[in-house]
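*Asks:* Each structure below is given as structure tokens.
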Structure P
Amino acid sequence: MGHILIVDDDPQLRQSFEKLLYEEGHQVHTAVSGEAALDLVRENLPELVIMDVRLPGMSGLETFRVLHEIEPRLPVIIMTAFGTTETAIEATKLGAFDYVPKPFDIPDILALIDQALGAGRFMRSRVELDVAPKSPVQDAIIGRSRPMQEVYKAIGRVAPTGATVLIRGESGTGKELVARALYQHSLRGAKPFLVINCVAIPETLLESELFGYEKGAFTGAVNRRVGKIEQAHGGTVFLDEIGDMPFSTQAKILRLLQEKSIERLGGREPIGVDVRIIAATNRDLEAALAEGRFREDLYYRLRVVTLWLPPLRERPEDIPLLAEYFLVRFSASLGIKNPGLTPEAGALIAQYHWPGNVRELANAIQKALIFSRGYPIRPEDISQAVGGEAPPKEGDEDAGPAIRQWLRGALAAGGEGDMFESYMDRFAAMLISEALEMTGGNRSRAARLLGLSRPTLQSKIEKYRIKLTTSADSR
């Protein structure tokens, strides 16, 4: 729940908002003018401001400018009446989170408030690098393995440069946390940080969400609307799951990267914007290039700097650290004493190769805590949390039936929407590793064995970061 400031000179509206938001569990303060609002903000910074454009004394736009100077990351929702829409649009261009016309529907305004509060917390909540598990409130990237040390070094080197960054890695490896760490350690860390999930937004709405639109651009476009990229001017935009972005939208992102400008839908004039782009994907972009689903020019523009996040199976020494971190964190959030793990449960966690990576481990610890009833977590609690018996490790004999049992358990337990891609990547990496082992590291022979071209095999070796354990001829 959040601390919200309502700024409006209409006492009835203030009272209605106060009652509505109080019932939703929010802490609410009110102000009748811009001057009064600024005094309250300086005294106790809220998490969200909802403000009318027309105010006695200082206008809503003037008040917003000062609010933005006090805290650029403070989300502000502008309320507009007929005839004040252009002013609200101007505030949005300057960085307001959104604007809503009066009167508004209660479910819509509540949904927008939740989005704004979430965005504000996302910007302000720091991501610590390898913090001790005794800090349960903090989001953290945990790991002391050699691969994670390389990730930390890369964040430190890349964050201050302003370069476009492409974060790659399997689902659940922590790409969003790395994007936030890059933002927070950058020179734009005090400016807006907006996240666009290219999968979560329907294709028909993605372009208008990113670039905005002009009045009359399409049926229902009764006013001009500023897009997220223009709204983030001076800050950072994180394009999550960019490998799933529609081909038509990719061309507009390319123009943004090349020319530092956009066009709203229905517009003809380019609009200059200054934003840093951080993108992430778990997709095989090289395969998408070959199939014509991803633009080659955008691919090379995005990968000015590429950060690869290692899957959990490549840093097994980090698993106990992560397990302890999640135990401390989720125990605190559930309001229970940390019961710890039995030695057998700890051994099981260390042996399991976690195809869903850190996300799967976090979910398993949380589920196990809920069902352990305050007692130390046992192996059966972990098995139940991952949907059945732990799957076999690589190299186990007669693994076919066990693998089927494991997959049934995983599917029965449910998972993320990209489960298919995650598991296919896992098996592809194992298959290629075995083929290279059988051929003594000879990539040409391994490619023929797998029915792949040698360039395709090479791209997959790089994608899955498969390490060759032999110095045999690799032609």
Structure Q
Amino acid sequence: MEKTKNVVTGLGEECGVFGAYDMTGKDVVRDMYYGLFALQHRGQESCGIAVSDTYGEKKVYHKKGIGLVSEVFVEEALAELKGNLGVGHVRYATQGGAKIENAQPLVINYIKGTLAIAHNGNLVNAIELRKELAYTGAIFQTTIDSEIIAYCVARERLHVKKAEDAVKEAMHKIRGGYALVVNSPRKMIGCRDPWGLKPLCIGKREDTYFLASESCAITAVGATFVRDVEPGEVVSFTKHGISSDTQMCTWVSKEKQARCIFEYIYFARMDSNMDGVSVYHSRIVAGKALAKSYPVEADLVVGVPDSGLVAAKGYSEKSGIPYGMAFHKNSYVGRTFIKSTQDERVSSVKIKLNVIAEVVKDKRIVMVDDSMVRGTTSANIIKMLKAAGAREVHVRISSPPFLHPCYFGTDVPTNEQLIAHTYTQEEICKKIGADSLGYMDIHCLKDMVDGLAFCDACFTGNYPMEVPEVDVSRAFE
């Protein structure tokens, strides 16, 4: 659908959710820590854990804070959390949204008890839902749409027998991209939007069940991957085991499902599997497609760490040009794409990567990266490569040009900030200082996901549902 050129993202965030439920009553706090640690790449601004004891008192112990998992959950903080039922969250927020009150999970007390909720994604009907709730007495403590979901679930719970039914009824009202983990006093519930925009999977280790945004978090706690939660499915876990409600799976046909293609291109960790597709395999395929579409005479193929490395290997395999490691990455610096401000992105590039001069000196380099949003990062890296002695730098991007904002939870910024929206490919090449530039062909995306239906709206503008035509990023502040 056509949108005006100054439309920007909604309450954009790309986050990670994690849940654990031990049916025998054993403590899950350590599992929560390691699960969230494995999902740290999905959000580095705030994190939180809420736990309760399904066999004891119904009290929920929770802690959240601004910072990394390892910073917020020091040993003393973990010691204060006890329970066999847990929900956790790592969050990345758009500019202006990094506030402690917006950190998750959200814990709400209501007439039926307590709900703890962690949410990954964005609602496209958040403004109207919030207004409707406010007019019926809801008082909001945050500026995130996750609180809207929590209120919807709590209100529906007054009219149904089970918490999972309340979640299902809330799904009838909310619209957008979401993966939820909801804990009631005696059970863990997970659900995924009917389009499948946001990922969620199930794991198991002996008597403990897990829910996670990515399978890498399941592996991190020594559990076995069971399966992905289906788009539209509601799963619940109690001391009696797991149950599933697939009624809403029929809301969207398989052909119209819309998994976020950016998960496979960039966000997901390379050792994760999503909906039966290996992320590593997806990026190899992308690199090979780039080599076929944009061949060039060169001496070395290098990838920009981390998410460009596998695509670079694919490019090397297809082209026959040797693959090399040209960068040392400082592992203690977060992702530049998900820094809140442009100044943060520029400064973090300078301390994040060092070029290994002896690898690139006097060589023609193919530099593979997963995406180009504003162009700042690419320009800085090319400058670093040439300062280290590279004769030529040919840039290959394993995604199509970003042309449109995302409304479902990936922070693609205003159209004016998208370099491909303002400049032609030739102009971008000159602007970033590259010797040549090639983007992934939009028609090759389907090969990355083995035929799964996916959302590519940030490249095409073809959104899977109606999206807001106003800037809602500050609507609740």
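Each value in this text was obtained by applying a stated rule to the coordinates, not by laboratory testing. All values derive from a computational prediction rather than experimental measurement. Cβ atoms are built from the backbone, for glycine too; each structure is taken alone.
*Asks:* Identify which of structures P, Q gives the largest calculated value of FRET efficiency 1/(1 + (r/R0)^6) of positions 156 and 316 (r between Cβ atoms, R0 = 41 Å, to 0.05).
*Replies:* Once FRET efficiency 1/(1 + (r/R0)^6) of positions 156 and 316 (r between Cβ atoms, R0 = 41 Å, to 0.05) is worked out for each structure, P has the highest.
*Asks:* Looking at relative contact order in percent (Cα under 8 Å, 6 or more apart), point out which structure of P, Q has the largest value.
*Replies:* Q
*Asks:* Upon calculation of volume of the Cα convex hull per residue in Å³ from the atomic coordinates, which of the structures P, Q produces 130?
*Replies:* The read-out comes from structure Q.
*Asks:* Given a computed value of -7500 for helix-only ellipticity at 222 nm (-39500 (n - 2.57) for each DSSP H run of 4 or more, over all residues; to 500), which structure among P, Q does it belong to?
*Replies:* Checking each candidate, the match is Q.
*Asks:* Here is a follow-up. For which of the structures P, Q does the calculation of FRET efficiency 1/(1 + (r/R0)^6) of positions 68 and 204 (r between Cβ atoms, R0 = 30 Å, to 0.05) return 0.60?
*Replies:* The correct label is Q.
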